[in-house]
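Derivation of every value follows stated rules applied to the coordinates shown; laboratory data play no part. Treat the numbers as computed from the prediction; the structure is a model and nothing was measured. Cβ atoms are built from the backbone, for glycine too; each structure is taken alone.
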Structure P
Amino acid sequence: MIFETTVDKLISGIENANRVTARNSTLTALNTILMLVSGKVLKIRATNLSLGVEFEVPVKAEQDGVIAVDGKIIADFLSALPRNAKITAKHNETTLTLSSGSSRTIIKTHPYEDFPTLPSVVGTEVTLPKNEFIRGVKSTAFAAAQSDIKPEISSVYLYADKNTLFFVATDSFRLAEKKETLRAPAEFPAVIIPYKNMVEIARVIESVDGVVTFTIGENQVSFQAESVYLTSRVVSGAFPDYKQIIPKAFGTEVVILKQDLLSTLKAANIFSDKFNQITFVISPENKKMECLAQNSDVGEYSSELTATLTGDEVSVSINQRYFIEALALIPQDSITMGLNGSNRAIVVRGVSDASFTYLLMPMNR
């Protein structure tokens, strides 16, 4: 294998592939990346068996070939070179030689025959603009459970209803739903994808242009955009029937400027307890909304907020950190809060925006 390209073209694919490799795996092949030259294209592959990725890099090839090699060593070498420098790669039996100007390194290679193949997913195809896909993932993945004890909620749930694609995630204490409009009506089986894979897929796709085409197979899903191809396993099981817990009407409603609420929550955080608990006391009759926090080791905090209030009086305690994370994803200047008593979920949305819905369960005081 002999090829020539530039550092900037090669390093992006190498660094992205390195993020997918299964570091410290007992299987050597999963600790390496595969580099395959065919014609004028270099394919860089990596997998940890749960997530796989392939990048295509244009090269000037003198000889086709395939090797498995430690991608981190290559990335470290390339990072010390000028981005526009030319790099020549030559494979000789058990080593890969990289040369650029006066710099040269020889890296040990590994048997490529042990490297797992990436599945070619066959199934229903759905196409979505790149930015809308990334927005859907970023708006929901943060709410997924961090533990793998219940894989179905340590994931992002995707399904379609006519022209709408739904992204949903929950850890049972909160839930985020984001709706994105499809170019055409789509029908495909609902799919549950590990949230760690979805975050990595979105991060990789963010670096390329164009649209995203994803294909839903029986046990795998694939994502393709420009010169990138990714595959992920899907989670078996059933995602919670979350629609039934989203209220259709509210006993109390609040409309408030997002920045005012965000500033108050950040101040309250200084005085919240180890569970990040703060309390809202909402009294529409008195046209008053207070935010309270108390920590026996620090002190107390209270702040009165300016808001439009309607409905019943209510007092509710929440995890302020969970609230702040959601506010960062709402682009509108004002938000609405819908409540039905102190023991029911709070529903948060941007004003006049039904595309993002956030449910936050109250804390027991």
Structure Q
Amino acid sequence: MHKNNFDFLRLIFALLVVVHHSFPLSGTSEQDALFYATHGLLSFSYIGVRGFFVISGFLIFPSLMRSKNLIDYFVKRVLRIYPGLLVVLAVTLFISMFLYDGNIISFFKMKETYTYIPINLSLIKLQNYIPGVFGTNVFPRAINGSLWTIVYEFALYCTIAFFIFLKHKTIFFQRIVLLFFIALFFVIRIFQNQIETIHIGTLGLYMFAHNGIYFYVGALLSTYDLQKIKYKFPILITTFLVWVLLIGNPNFELIQYFLFPVIVLFFGTYSTKYLNSIGEKIGDLSYGVYIYGFPIQQTLMHLYSLSCLQLTLAATPIILVFAWFSWHFVEKIALNNRSKVYTFLEKKWSLKTIA
């Protein structure tokens, strides 16, 4: 299999989110330094999260096309998200017992103690607090402010599942349908002011369209063999320079929907020495970094009074350790057993169908 830079990129994107959260969680400022430097057009978190959606669309669409059926596809998607999510919720709930402001008996009397895991696992609504936990923090109450993006990620997994019925169609036809979805999301995005209040649970229509553009542009670009594109490096550099030079342009937000994915995917499909083997050496830590970062940072702020820089430096190695354990003892094991889960479900489904 051709090596690439995607594991490295995803890890960097996850760490950018950690850096971003250090600003509000330490009370330094509501946003990070990049946000203020670009007058609100970009932030470390913006780059990290949107980069995730671009790469996700680029990798998920080919995975869908290779899937035997929808059961096979959703087994892979569920096993990629839920085992790590379940464990981080359980670990967070356990730690919350010791950080709770009251006594342990009152902790177990609260309804929120028992709803924290199931509500967050639903990926429809989110419960981001338990009364008495992190209540005195600089950024109060929030336990894991990163989980909201997983709701959108899984929703996009569900929408793109439609394409499995087109897997035997020509690539040209698939591209046309992908372009239709991109255009649809783009139109919805333009009417931001009219739709910002429309929500289904945690899922907001505006934010769904916003992230959906990145996801589907990534999916569209996956239908091209980026490895064989001539003058790939000059295109990458030129696109990056145009992206930077357009910061401040009134239409930057709309234009960069199509520039940013090119930068991410052209660099990601490169095979750069040392960067291309990071996944083999330490594992794919990006998801673990992302889901453990916020609660670990909040815990450190609860225990100590840290500046933004101190919080970033103290939290990062701890987060990486938790992410390493998450990958090697939870996520990787779940993914390695996806064929067994699929076979079991296929047999159960067949028996139910026959019955």
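Of the structures labelled P, Q, which one yields -5000 when helix-only ellipticity at 222 nm (-39500 (n - 2.57) for each DSSP H run of 4 or more, over all residues; to 500) is computed from its coordinates? So the calculation was done on P. P, Q: which one has relative contact order in percent (Cα under 8 Å, 6 or more apart), as calculated, at 12? Traced to structure P. Looking at structures P, Q, which one was FRET efficiency 1/(1 + (r/R0)^6) of positions 101 and 293 (r between Cβ atoms, R0 = 30 Å, to 0.05) calculated from, given that it came out as 0.00? Of the options listed, only P reproduces it. Could you figure out which one of P, Q the value 1.1 for distance in nm of label points 7 Å out along Cα→Cβ at positions 5 and 37 was computed from? Matching structure: P.
Which of P, Q yields 0.30 for FRET efficiency 1/(1 + (r/R0)^6) of positions 93 and 189 (r between Cβ atoms, R0 = 41 Å, to 0.05), as computed? The correct label is P.
Thinking of P, Q, which structure, once Kirkwood radius over Cα pairs in Å, for residues 173-316 alone is computed, gives back 18.6? The read-out was computed on structure Q. Here Kirkwood radius over Cα pairs in Å was derived from just one of the structures P, Q, and that gives 21.7; the source is Q. Here Cα extents along the principal axes in Å, for residues 221-268 alone has been calculated and equals 44, 30, 20, so which of P, Q was it run on? For Cα extents along the principal axes in Å, for residues 221-268 alone, the value 44, 30, 20 is produced by structure P.
Taking distance in nm of label points 7 Å out along Cα→Cβ at positions 21 and 61 as the quantity of interest, name the structure among P, Q where it is greatest. Can you show the working numbers first?
On the way: P: 2.2; Q: 3.0.
Once distance in nm of label points 7 Å out along Cα→Cβ at positions 21 and 61 is worked out for each structure, Q has the highest.
Between structures P, Q, where is mean count of other Cβ atoms within 10 Å over residues 165-172 highest? Mind dumping the intermediate values first?
Working: P: 21.2; Q: 10.6.
With respect to mean count of other Cβ atoms within 10 Å over residues 165-172, the highest-scoring structure among P, Q is P.
Computing distance in nm of label points 7 Å out along Cα→Cβ at positions 117 and 333 for each of P, Q, which one ends up highest? Don't skip to the answer; put the middle values down first.
Details: P: 5.8; Q: 1.5.
Top value of distance in nm of label points 7 Å out along Cα→Cβ at positions 117 and 333, among P, Q, belongs to structure P.
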